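Each structure below is given as structure tokens.
Nothing in this text is a laboratory measurement; each read-out follows from the coordinates by a stated rule. Computed from a prediction, not measured in an experiment: that's the story for all the values here. Cβ atoms are built from the backbone, for glycine too; each structure is taken alone.
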Structure P
């Protein structure tokens, strides 16, 4: 007798496989970190990442390269959000990535309070190119902090009979880790964002903030997140530690090296060493900063 999945089980598996293909194609670092997750949360985190990645691609170049103007990008993004919300309610979508996300959302308690701000930030990329401190914070909340909160919902609730609200300190840690990841990427992509997309997320071009201010904020956020990572479920700690330590290493390199057109990267052997360190159960690296947490 065959034990291969059929019907909805086969469709769910195919959707999960599609989400895994997205993360493998777009982020070697994130793919490496997810491999350190336990079997319980791993497919759900991939499902979250896949939807986030596709939405981001609508506003970050591929759609425009295909000939879409901003109004068409907006319509497609709005349609993706509407389909995502509907799929969470009904438990099915003809879009495989949306279907995978919706199954995760239903199991883990991800709702419109997190989905809505994410898509709002994606729409911001279509109409806003220059950010001040307030708009930066709003954008980072929707584009990164809520993604951290989605992952936290997975960490706490995957496999549970009924999703529960995570502890307050874990919520704060997830938000600050997401914010640190986003600000690191803003610094890494500064020249591309300004030159190719005409965007200044950090207010550096306008003098709203300085590079050192941003790095101090990143390190304060990383330190705050590191303090609560040991409180995560055991099958999630290694992966989150590896991701945290990778971005801590990027922050160190950004602080050490002068700004240039070349994107700062962590060499593969260093990534492997950080992953091994996390796998062995070491605590997250603690960042030192002159800023206040």
Structure Q
């Protein structure tokens, strides 16, 4: 038995906020990814009619519980056990698609199964951290739109990464191994906020972090590359104005973090609602204020 939660019931405020983003109209068909308890499915079915709602749940036991809840409520949308990435072509095309699990990549099937002019509403976030609700309008093979608000959902199971362990980077050596030492005036505490992580993550593909905390309030922020070739440590001490850094590998991950953070700061510290996402045949591109202003990559 695993120790990581796989399903939960979202806060009412978030459920209603996402449904407001979805903006359903009479007669529309909706595909929901992640049935969970069945609460959102029931709300959608009450609003649109059960025949217009399809919900996909990967976990058979969770789907069973949702089915029981829906029957008790006297509402019967179609609940399917399956891989949510694939959508459900049997009910397509849809006017709306909503995900109640977070993603790091919009599945192509969701765009293909949505009518032109339809909406996809989904929690989206980079590997590094941070997450927000993407509200994308579909136009043929393209989906594009802004983020509406902060979010924090469990990741779609098939998009949960297998990340290298700490020891994989050192191969038996002790820290600082062959790392290069330096100091930084950027505090590790400054990069830990949810929107800061989001902005940094948009620019730093293939990177993630962990924190090693100590009893005196100090901690080490570890940043790693997913290919297990590069790492950086940045030591935070309360009250300090300079922070010790060690970096190793072809990527200088702390320098990348600094560059990404200062870009965000230079743009006026934008919140989630100034960012957007475009998905098309070339992949995904995050942007600031307009699709014409893509978020730059660092490194």
**Study point:** Test item: Kirkwood radius over Cα pairs in Å, for residues 123-218 alone calculated as 16.5, pick one of P, Q
**Key:** Q
Study note, to complete from the structure: Matching 1.5 (distance in nm of label points 7 Å out along Cα→Cβ at positions 51 and 243, computed) against labels P, Q points to structure P
Check your understanding: Of the structures labelled P, Q, which one yields -22000 when helix-only ellipticity at 222 nm (-39500 (n - 2.57) for each DSSP H run of 4 or more, over all residues; to 500) is computed from its coordinates?
Key -> P
Point to revise | Parent structure of the calculated result 1.02, given that Rg/Rh (Cα atoms, Kirkwood Rh) is the read-out and P, Q the choices | key: Q
**Study point:** Of the structures P, Q, the one that 2.4 was derived from, the read-out being distance in nm of label points 7 Å out along Cα→Cβ at positions 59 and 171
**Key:** P
Exercise for review: Supply the structure label, taken from P, Q, corresponding to relative contact order in percent (Cα under 8 Å, 6 or more apart) with the calculated value 13.
Suggested key: Q
Revision key, fill the gap. One of P, Q was used to calculate distance in nm of label points 7 Å out along Cα→Cβ at positions 259 and 275, yielding 3.3; that structure is P
Practice item. Supply the structure label, taken from P, Q, corresponding to percent of Cα pairs over 16 Å apart, for residues 203-250 alone with the calculated value 48. Key: P
Point to revise | Parent structure of the calculated result 1.3, given that distance in nm of label points 7 Å out along Cα→Cβ at positions 19 and 99 is the read-out and P, Q the choices | key: P
Check your understanding: With distance in nm of label points 7 Å out along Cα→Cβ at positions 147 and 267 computed per structure, which member of P, Q shows the largest figure?
Key -> P
